[in-house]
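Dropping the structures in below, format is structure tokens.
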Structure P
Amino acid sequence: MSQYEKILNYIFKAFPMYHRVGSSAYKEGLENIEALATITNNPENKFPIIHIAGTNGKGSVAHLLASYCQELGLKTGLFTSPHLIDFRERIKINGKEISEENVIHFFEHYDAELKQIQPSFFELTTILAFDYFAKQKVDVAIIEVGLGGRLDATNIVHPFLSIITNISLEHTQMLGDTCAKIAFEKGGIIKPNTPVVIGEYNEETLPVFEQIASKNSTKLTLTDTIEIKLLQENLSNFLLNIYKDKQLWIENAKFPLPGLYELKNLKTFLASIPFINQYFQLSTFPIRPAIEHVIHNTHLLGRWQIISDKPLIICDVGHNPEGLRNTMQQLSQMKCRKIHFLIGFVNDKDIDSILPLLPQNASYYLCQADIERALAPMALEPLFKAKGVDYVVGSSVAATFALIQFNAQNDDIIYIGGSCFVVGDFLKAIKEKKFFLIEQNKELFVNECRIIIKSLFI
């Protein structure tokens, strides 16, 4: 085991991680992160910041903004969560993950202080990102909120721009049981005299944002002046015309995130551009290359990600009712012989709200991601049985996918989702070659699956 792996094992075990164990890891308040900031000489004050909150879409918006800043030639830090394959995905500069050596050095250097403060996993990850960005002297950093906003560890920053993508019911046990209450928590990132972009709003959330903005003497910017016309769609990208104030702004842009829900995130990104231009006093505006090169620039994963076309394999990290509603709507418009769902959830998810969104005429393969929060497939069985759909109870993500491979045909769709951890386990299995994907030779395909299934269950 390498030193980096030893460090990771230590921090996963020693510091409570919300994404793995749930609400027991959530530490309300900013005392810990403020203490961490003090011992690291307040790195969050040493570079300009864009701060992003929201229920859905904040990761996509963050990556689009990072792509734009990179196209401007700015040394761009990007802090997001959770990671899908490797911890280092959370912290990037110009699309390159933080090195193992930098992770090791930080935790060895501050080991005594971390043991004394006892932060959560997200708190220490946040300060690691701030410390790394400061030492690397980034020109700008895009910082994604972990959970909520007002009391999130990232909310010690003083950004030049704040963004709230949208509000829907999620993490209600911590953030509140209405959209207005959740809007108040996420609106906590609004700072005095700091512009705010609101990606989506409704009659319940907008008054909350307006009230917070008024108290902070700042102005809200909405996305209403931007329109996007979908000209053509295929597996790899959308072809778009973008309008601003009803005038054609960008023509025939290729958008490599072909999920329909991503068009909302694109509008939020576009509404944010003037504030970046103003802050850095720019004379060039590389919006088109930022959009078209977002995956190349930032290595974004898990957003309507196409793995194969025969059969069509789609990974998507949408996991709450609103996120899944958007993906299910898009799936319903796609032509295929059959849809196979490789699906699993975490144990605090509102399954009763999710099940009605899932199509009846599909096959479901119930799996369990490799985290403590994962809901056991057996617990899902009664729910899917009552729904009256075709389902199989599997085990791990890789093993359950191997079962799908026996049944899927070239004109089928395989959708992997329900949890970002299911997507993460799937992508990790691909990286580690735990199963075999083939488009042409069905006999070889089946034989290889038999071998894989046998090895996985040994």
Structure Q
Amino acid sequence: MKHTIALILAAGKGTRMKSALPKVLHRVGGLPMVEQVRRTVKAVGTLRQLVVVGFGGEKVEEYLGDTAETVVQKEQLGTGHAVLQAEELLKGEEGTLLVTCGDTPLVTEDTFASLIKAHETKNAAATILTAHMPDPTGYGRIIRDAQGNVVKIVEQKDGTPEELAVDEVNAGIYCFSMPLIWDMLHNVTNDNAQGEYYLTDIIGMLVRDGKTVSAFAAPDYQETLGVNSRQQLCEAEEVLRQRKLNQLMTDGVTIVDRHNTYVDSQVVVGRDTILLPGTILEGDTVIGENCQVGPYVRMTNVKMGDDDHLQFTYAHDCEIKNGCEIGPFVHFRPNTIIGNGVKVGNYMEVKNSVIGDGTKLPHLSYIGDSDVGSGVNIGCGTITVNYDGKIKHRTTIADHAFIGCNSNLVAPVSVGEYAYVGAGSTITKDVPAKALSVGRAKQRNIEGWVKDDTYKK
């Protein structure tokens, strides 16, 4: 591929979305639409990625940060005007300008690559991405001559019956030769009902000048569908989700129920892992090999090892190492690291803690802001009391300690190696290694406390 630069048009208001959020920042496949497009055009090998922003541009720029160059279209005066805003940034550049839209997140890397290749092979001045639509109503039609050469693009309202019978439509994605495109854009007028400068006008101008205009048809028209409403956003989500699941299954992952499994575009899943119904994998989640995830597991930005089994679990911004048994009804909160071979059972919450290898957290406990060693047993109902009303404190439990049921460890406090904490204890002082600590009131039995009138009938 020759020197190619990508220009993403993302200045539109998206009024049909009925949202205060810029249209291109609405998420699909786990990423804002403009980010889906940016990642795809970068992956295809473009050397620079520029984004034209307009409505809500500061939010788009904030999201993109330094991942792309941005230029502002202060007034939305048409697609031709939008492209022209990048001229200053691209002065002196030669090669191919790939122009695409921030609201068309379904175009694949292969299709972009094929479009660019077709443009370069024919040494064209412009190449149009087209699609054969089952229902082309509303789209600009691609009109070709007897030899198959592109002659013009005809809009719906301007077409003759014969032209409107054509099912090949303009997808609004192009390759242009630089610097020729800038000269052409300066000659585009806004003499039309909308008073806008249309990028499509360049096509007719190039044909009249005897320049080569080619077209490449997308293999699947769905790739070219734009998102202009919440309904279309949902449809795009379905396409990306099924595309991701197909890719995972091809790579050796078992999907038990593809209609009830949701995996974001950037998620990585190892081979021989099984995803059961109700599984939701989001963000930068990475799952190892030979795991079983689900039913009803949601993970966001989780790094997970091999041979793990999770069910009925919510985990986010944490790490689970190898060979763990997790669930049901577990919540792992941010900055938690679960070591190898750990068992975490019913109704457990772990937050900002490190759990050592082989430790057992069977059920009904809260472990927060704690460093728990290897081979520790945490009894049912244990709470690390981490908050004193002003600040959080940490609890340290050393290797092979045993914490009895219904214990409170009031941080800051530590429990030494092989130490035991008696059931029902409230521990406020450090427990030495191999010691037994019992922190509970002495039991008293008060005989005859219940009188005949204690429980009035």
Structure R
Amino acid sequence: MNKTICIAGAGTYGSYLANAILECSPNTKIILIETGGHHVKTEQEIGFSSFLKENSYNAASKGRYFGLGGTSAKWGGQLLFFSDNDCIYDSSMDSIKQMNYKYKDRVLNRFFLEAPKLEEKKIGRGLYIKSGIWLQFNKRNLFTYFQLSKNPNIEVITNARVKKINFTSQKVNSITILKDGIEQNIQADTFYITCGALEKMRLLSKSNFFNLEEETKGFADHVSTRCFTVQKFRPILCGHDFTYKFVGGSLVTSRIIGELDGVTFYMQPVFNEQFVFFQVLKNLIFKGQFSFIQLFKAAKQFLHLFPFISNYIFKKQLYVFKNWEINIDIEIKDSNNFISHSSQVDSFGIPGIDIYFNILESTIVKIDKAKSIIRNLLVNEGLPFSEVAMNSSALKLEDTYHPYKMYNQEMGLQERFNPLDNLFVCHTGILDRAGGLNPTAVLFCMLEDHVEKYYK
């Protein structure tokens, strides 16, 4: 007897999962439910509501999108994976690291004819270099890339808000959706909730799995800050060229990762912020935005277009214009952060969320320590640089959107992923740590492990 699968959320993880299941079990019927439609929209455009009560955490308003493909329609598409070098003193990360080691190439092979070799090497002083690859632009919307709309075994229900998960004992019986103002129950054998970290936690709480405020106490994300400007020198550190490389139309970038005081930090170079043409191109590719005013400004730098194009064609690397910047991102270990249900309802008549997010002094101290490590590295390498003063404007929380540690209860990774017999929940919030990674692809490996065990 063929199973019927219900996946709530046709975004990054929902699309990836649907494709993986049908590749493994082609006769499975999948009901794919999406809040939005064919055009991906922001939180405000779709009618969701989130309210920032403290600080400047914008992951809800700027880091999530709704529609077929969800956030994958807007993300940078960077694939990074855990290895034995990551979170070396934290045994809670062992199982996910093992999954990454086992399934990394399988994930990469879904996007590339041959899995690219991503460099990783120790450079001493407890630091190591890790490389990641960015998907080509036409591969980033996973719903579109996997051609899910063409699969006859997938029933796509759009413009449908999941309102509640209905369960008894250890089994989900149905989920309640709101479509065209009418509630209806969707039944299936197995259910997956893949509708974004913040929305998943709100939904689970409203479905009486836990108290949202209590469960999310201490939730975290990376904090990012601009630290240094390096003056007109090639970006070579520890014998490694950090210039972005092009491999088969995809971008390969590298970062330096280190561990201190129980958290991971990483340093990554940022190029061409003063190169207007590059910024125009970047906004067009990543945001779908185009400005004639900016293009006019770019004309003043037209002489740099020739080496830019030449570097791409002949050297397969990015042209670096003038100075380059260094950002440092770091995990949060201690926090007073939490999420609660709002007293205000969204356009669906459902309570929104209130987000309380603070950066404690202990995190600022750790950022200073990480800066000192990278500062010494620059000095030892003989690179001329200036330092960006640490202040609130230097912190760039809006550039991260890597929420993790959303569960306050003492439960393992598998229990968070599979809270009931026929219910699976996939979002970065189930991770204890994000390490020095953009963690999206980390959970692709977990989904591969699940599909192999559950559907073969």
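Can you say which of P, Q, R returns 0.40 when FRET efficiency 1/(1 + (r/R0)^6) of positions 73 and 145 (r between Cβ atoms, R0 = 25 Å, to 0.05) is computed? All intermediate terms of the calculation are to be shown ahead of the outcome.
Working: P: 0.40; Q: 0.15; R: 1.00.
Matching structure: P.
Once distance in nm of label points 7 Å out along Cα→Cβ at positions 97 and 377 is calculated for every structure in P, Q, R, which label goes with the largest value? Write down the numbers at each step before the final one.
On the way: P: 2.7; Q: 7.2; R: 1.9.
Largest one: structure Q.
Assign the value 3.5, calculated as distance in nm of label points 7 Å out along Cα→Cβ at positions 105 and 329, to the correct structure from P, Q, R. Spell out each step's value before the answer.
Numbers: P: 4.7; Q: 3.5; R: 2.7.
Source structure: Q.
Can you rank P, Q, R by relative contact order in percent (Cα under 8 Å, 6 or more apart) and just name the one with the largest value?
When relative contact order in percent (Cα under 8 Å, 6 or more apart) is calculated for P, Q, R, structure R comes out on top.
A value of -5000 was computed for helix-only ellipticity at 222 nm (-39500 (n - 2.57) for each DSSP H run of 4 or more, over all residues; to 500); which of P, Q, R is the source structure?
Numbers: P: -12000; Q: -5000; R: -7500.
The read-out was computed on structure Q.
Suppose you compute percent of Cα pairs over 18 Å apart, for residues 153-216 alone for every structure in P, Q, R: which one lands on 44?
Going label by label, the one that fits is Q.
When Rg/Rh (Cα atoms, Kirkwood Rh), for residues 137-408 alone is computed for each of P, Q, R, which one produces 1.04? Before the final figure, lay out the partial values.
Values: P: 0.99; Q: 1.25; R: 1.04.
This figure was derived from R.
Every number in this text was worked out from the coordinates using simple rules, so none of it is lab data. Quick caveat, the model's predicted, so the values are computed rather than measured. Cβ atoms are built from the backbone, for glycine too; each structure is taken alone.
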